Structures are given as C-alpha cells and as structure tokens.
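Trainee: Read through the structures below before going on.
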Structure I
Amino acid sequence: MKSLILHTATRLMIGVLVLFSLFLFFRGHDEPGGGFIGGLVGAGAFTLYAIAFGSEATRKVLRIHPITLIALGLLSLVVSGLIPMFFAEPFLTGKWLFIEWGAFDTKLSTPLLFDIGVYLCVVGFIVTVIFSLEEEG
C-alpha cells in the first residue's frame, strides 16, 4: 500500500506506541497493565509498521526474529519460576531484591521477570502471526 498519509503517520506513531507499551508494562505492577497488554500494544506498533511498509521493512526495524522473542520470553518465564527453588521455596514463588542507591530505590523481582517473559512472548507471537498472514496474502 503506497499511502503518504499512512507512511507519515506510522513513522510518527511507532515510537509513541512503543513508549506507551513500555509505560503499560511498567505500570502493571501496581495498577492495571502489565506484560500482556503492554505486549499487545507493542505488537500493534509493529503491525502498523508492517501494514505501511511491508514485513521485510518491519523485520529490519525489529532487528530480532519474532521466534527468538518467543524463545527469550519462555526462557524468562522458566527462570522466574526456578529462582525461588534455589531458596527452597515452591516454583513461581515471588522473590524481591531491594536496591538502594542514595536517593534512588528500586526493586527487582521474579514477578517482573515473569512479566518480561509474557511481554516478549506476546510481541513475538503476534508479530509472527502478522508476518505469516502478510506473506500468504
């Protein structure tokens, strides 16, 4: 599809959609959002790009094969479940690590690692489906 309006809007919107996707992802620990909805919005950004510019251009922008995203997501899911087992706790038990750097405090957790896995799996799956549908049509 050769549409100047679609190409221009896509170039402007892809960055906004990816940032909004990350916002939803990080917001999901304390409020509605998380890996699934963030992943859907992120996949929507790449879907819009694929509609405007084709799957080959989108593969170049994505820079990583969607199946690799799914594999990394599954690895993250499994690792988030195995970490508590090293502390003699059941599979998928939440573990937190609090880090204080002066005025900056942060917490790393196995639920965050799990959410990262969900995000990567959703983006990888949706983009794989979109690529396969576009290549067939």
Structure II
Amino acid sequence: MRISTRGRYSLEALLYLCLLPQGESASTRAIAAGTGISDGYLEQLFIPLKRDGIVRGIRGPQGGYLPGRTPERITVGEVLRSVEGSLEPVACLSDETCPAEATCPTRSLWSRIAETIAECVDSISLDDLATAYRLQGSGEAQI
C-alpha cells in the first residue's frame, strides 16, 4: 500500500491548521505559503475533508479553514480514508464478495496487514502529530 500525495498533503495541511492558535482559521493561500502545497490542490483536498467533517470552512473576508473537530478527535486514519479511500492493501479485501475467499492461501496475510495498518493510523490523532512536531527539535518527538 502506498499513500499518495493526497494523503500526505492532507495531513500536512491539517497539521498546519492544528498548529494555529485555537479557533484561528487560515485561507488556502496562507496554508499554501506555509506548506508549499499549491492552493488549487488544497481546494481539491478540502472537498472530501469538508464532506467528512474533518475541516470546516468560514466564508467572508476573514474566512478560511479550521479543523472540523478538536485535533484530539480526528485520527490520521480518518483523514487518509477521506482522501485516499480504502486503506486495504489488496482490492479483494474491499470487494463485497471475493470468489476465492474460502480457498485463498494469502487472504489471512492481507487481512492481518490491513488490521495492523488500521490499528496504527486509527491510534494517532492530529493532536499527537502536532505534539510530535512541536517536540521535534528537542529530540523527544515520537508517535
């Protein structure tokens, strides 16, 4: 499984928002300047993130984006699934019915990998990422 730029950039943009003072929003232009991600691409990324309540937009001259919930309540897994879709390592795990499910010699391996990935990304919140980022210079940063 490979996380695309959609997943990586979504996490970077959300981390940028989480590092702002609480309640402060940022425009896509400001996020782009702070992250190096084009503001057009950010607009595309924010469509599914807004739909899923991960970010919310504020209209008007002082508008922008901010996290849809507190960073403690948004997981990396939720963000990745919003912009990437399924995190399953093979398509047959996502299929409703796999014709070889009962006889597949590697299905249990793929299931185990999928469970491990899900456990990992669902156990890390945006707040965890922000904390690790703040501690990065001190050598204490760990997720």
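Each value in this text was obtained by applying a stated rule to the coordinates, not by laboratory testing. Keep in mind the model is a prediction, meaning the values are calculated, not measured. Cβ atoms are built from the backbone, for glycine too; each structure is taken alone.
Trainee: Matching task: 4.4 is the computed value of distance in nm of label points 7 Å out along Cα→Cβ at positions 39 and 119. Pick the structure from I, II.
Mentor: On the way: I: 1.2; II: 4.4.
Checking each candidate, the match is II.
Trainee: Here's something else I'd like to know. Out of I, II, which has the highest value for volume of the Cα convex hull per residue in Å³, for residues 7-54 alone?
Mentor: On the way: I: 49; II: 69.
Top value of volume of the Cα convex hull per residue in Å³, for residues 7-54 alone goes to structure II.
Trainee: One of I, II was used to compute helix-only ellipticity at 222 nm (-39500 (n - 2.57) for each DSSP H run of 4 or more, over all residues; to 500), and the answer was -23500. Which one was it?
Mentor: This figure was derived from I.
Trainee: Oh, and also: Have a look at I, II and say which one yields 0.65 for FRET efficiency 1/(1 + (r/R0)^6) of positions 31 and 111 (r between Cβ atoms, R0 = 41 Å, to 0.05), as calculated.
Mentor: Answer by label: II.
Trainee: As an exercise: P(r) over Cα pairs in 5 Å bins from 0, in percent, for residues 47-86 alone, calculated from one structure in I, II, equals 6, 24, 29, 21, 11, 6, 2, 0. Which structure is it? Walk me through the numbers on the way to the answer.
Mentor: Values: I: 6, 21, 18, 15, 12, 10, 8, 6, 3, 1; II: 6, 24, 29, 21, 11, 6, 2, 0.
Derived from II, not from the others.
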